[in-house]
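Nothing in this text is a laboratory measurement; each read-out follows from the coordinates by a stated rule. Only a predicted model underlies this, so the values are computations on that prediction, with no experimental measurement involved. Cβ atoms are built from the backbone, for glycine too; each structure is taken alone.
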Structure I
Amino acid sequence: MKKYYLLLALFLFSTFINGQLVGPKINSLEKEFDFGNIVEGAIVSHDFVIVNNGDAELYLTKVNSTCGCTVAKPNKEKLKPGESTKLKVTFNAESRSGKQKKYINVYNNDPQNTHYRLAIYANVVEKGELTNKKAENPKISLDYNQKNFGVVKEGTVLTWELGFKNVGNAPLEINDVQKSCGCTATMLSKDNLKPGEKGSVKVELDTKGMKGQKSRTIAITSNDPYNPRMVVTLFVDVKK
């Protein structure tokens with residue numbers, strides 16, 4: 001009987017420890033990106049944002065892709081809890097044609113996700129074909145792609161208004177605004193913009209329960225064929 005209670009106590013203690021200690025945890029707001037239509041021979045790039053949502057340092061040990069036409073490199077290879085880094089992915093459409101799908105493998109020390117996979121898509125077309133379609137494309141332009149709130153007191157609710165504009169010559173439709181955590185709220189001024197029209201996203205960041213340097217992200221998804229998802233990173237340093 002004593003042995004049973006000892007094993008039960010060890011099990012409960014182990015469960016408690018595992019629940020408290022998360023370790024490094026890799027995450028990203030977007031796991032795939034579509035370049036849309038691009039000209040054969042073009043070189044295009046996109047920045048994925050990798051975040052450490054755990055409570056221990058995250059190490060990006062190796063990054064590779066499924067073909068030599070794609071190159072991926074992170075700005076930083078070590079991320080403290082709450083830190084983020086940009087992973088720039090470059091795709092070379094030389095000698096490519098039609099629909100393309102390539103994977104980027106991010107190897108790391110997250111025990112639950114040591115092989116983290118991202119994906120990019122593209123449709124490689126002839127130059128004349130793409131030129132004909134450009135006249136009818138919407139195009140989103142953000143005022144900023146990041147915001148640093150600086151040092152704030154824990155519990156402060158921060159607000160910020162992110163402006164954007166349709167610089168294309170077809171109607172721009174905002175399909176969704178996603179955020180990386182429940183501590184962030186967003187409010188969209190309008191979801192359909194005519195060419196030349198401006199809009200905004202009101203962002204609220206609640207720092208309750210936060211401590212130290214943190215980063216959060218929001219993503220705006222639209223019908224822009226070249227930039228269907230735009231990511232904005234929020235930074236804050238929370239003090240007691």
Structure II
Amino acid sequence: MTSGFAETWAAARDVEGWLTEPQARRLFLAAAAVPAGGRVVEIGSFRGRSAIVLARGARPDVEVVCIDPHVGSDRGPREIAARPALGEADLAAFRGNLERAGVLERVRHLRRFSAVALDALDGPVDLLYVDGAHRFGPARADLVRWGARVPDGGRMLVHDAFSSVGVTGALLVECVARGGWRYAGRTGSLAEYVRLDAPLRGRERVRNAARQLAELPWFARNVLFKVLVLAGLRPVAHRLGLPAGMHWPY
């Protein structure tokens with residue numbers, strides 16, 4: 001670990017992004033727990049807020065790999081289509097933010113889509129942070145393909161869990177129905193999972209699934225907030241519980 005969380009958050013909080021301070025703390029602690037010689041992989045870096053948290057939280061001999069094609073697509077709510085000029089601006093901001101935080105040389109950046117980056121990186125991933133494309137297909141592919149790289153006891157953290165429709169659907173299929181991950185809870189929309197050496201069975205599997213299904217009312221609440229915001233009824237969303245200053249639930 002190169003610094004404490006307070007110092008890390010001070011370096012990351014002004015970077016554009018959606019990771020909240022409590023979520024950043026959880027991510028920081030997960031990175032700090034990666035054993036010596038291990039590896040952290042992030043899918044979806046945007047402008048570097050979470051990358052800074054991961055790089056400053058991990059031990060000096062832990063490899064930190066950030067995967068993002070920076071083509072201007074899937075960069076935020078309702079921003080799906082590629083916009084190359086914006087992607088170049090995001091890339092420049094990403095590098096500049098990492099340099100100011102003192103972690104540019106600490107991070108290995110793969111400017112590729114996550115499906116393509118699989119061929120550029122061999123070996124296990126001790127901590128996987130997934131915040132890539134939020135549509136069901138790409139989100140599920142990240143959980144399946146990159147999740148397969150996480151060894152027994154390794155961890156996977158997923159942003160916009162029980163908030164994004166696509167991400168939540170992917171989690172229901174891959175982490176609830178299949179039983180190969182133990183749910184460790186969430187901080188806001190940042191959900192944490194532990195890889196199991198074998199799928200849960202019997203009561204343990206039911207209990208694990210029930211803990212995740214219990215998040216669905218919170219998911220429905222977030223979907224309602226999004227519908228209200230899209231309908232131009234943001235004040236109503238805030239009256240119903242969307243925090244002041246938050247334009248989109250995350």
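Each of the structures I, II was assessed by FRET efficiency 1/(1 + (r/R0)^6) of positions 110 and 206 (r between Cβ atoms, R0 = 41 Å, to 0.05); the largest value belongs to I.
Supply the structure label, taken from I, II, corresponding to helix-only ellipticity at 222 nm (-39500 (n - 2.57) for each DSSP H run of 4 or more, over all residues; to 500) with the calculated value -3500. Comparing all candidates, it corresponds to I. Looking at FRET efficiency 1/(1 + (r/R0)^6) of positions 182 and 198 (r between Cβ atoms, R0 = 30 Å, to 0.05) for structures I, II, the greatest value goes to II. Looking at structures I, II, which one was relative contact order in percent (Cα under 8 Å, 6 or more apart) calculated from, given that it came out as 19? Matching structure: I. Tell me which of I, II gives 38, 25, 14 when you compute semi-axes √(5λ) of the Cα gyration tensor in Å. Answer for the origin of the read-out: I. Comparing distance in nm of label points 7 Å out along Cα→Cβ at positions 54 and 70 across structures I, II, the highest value is found for I.
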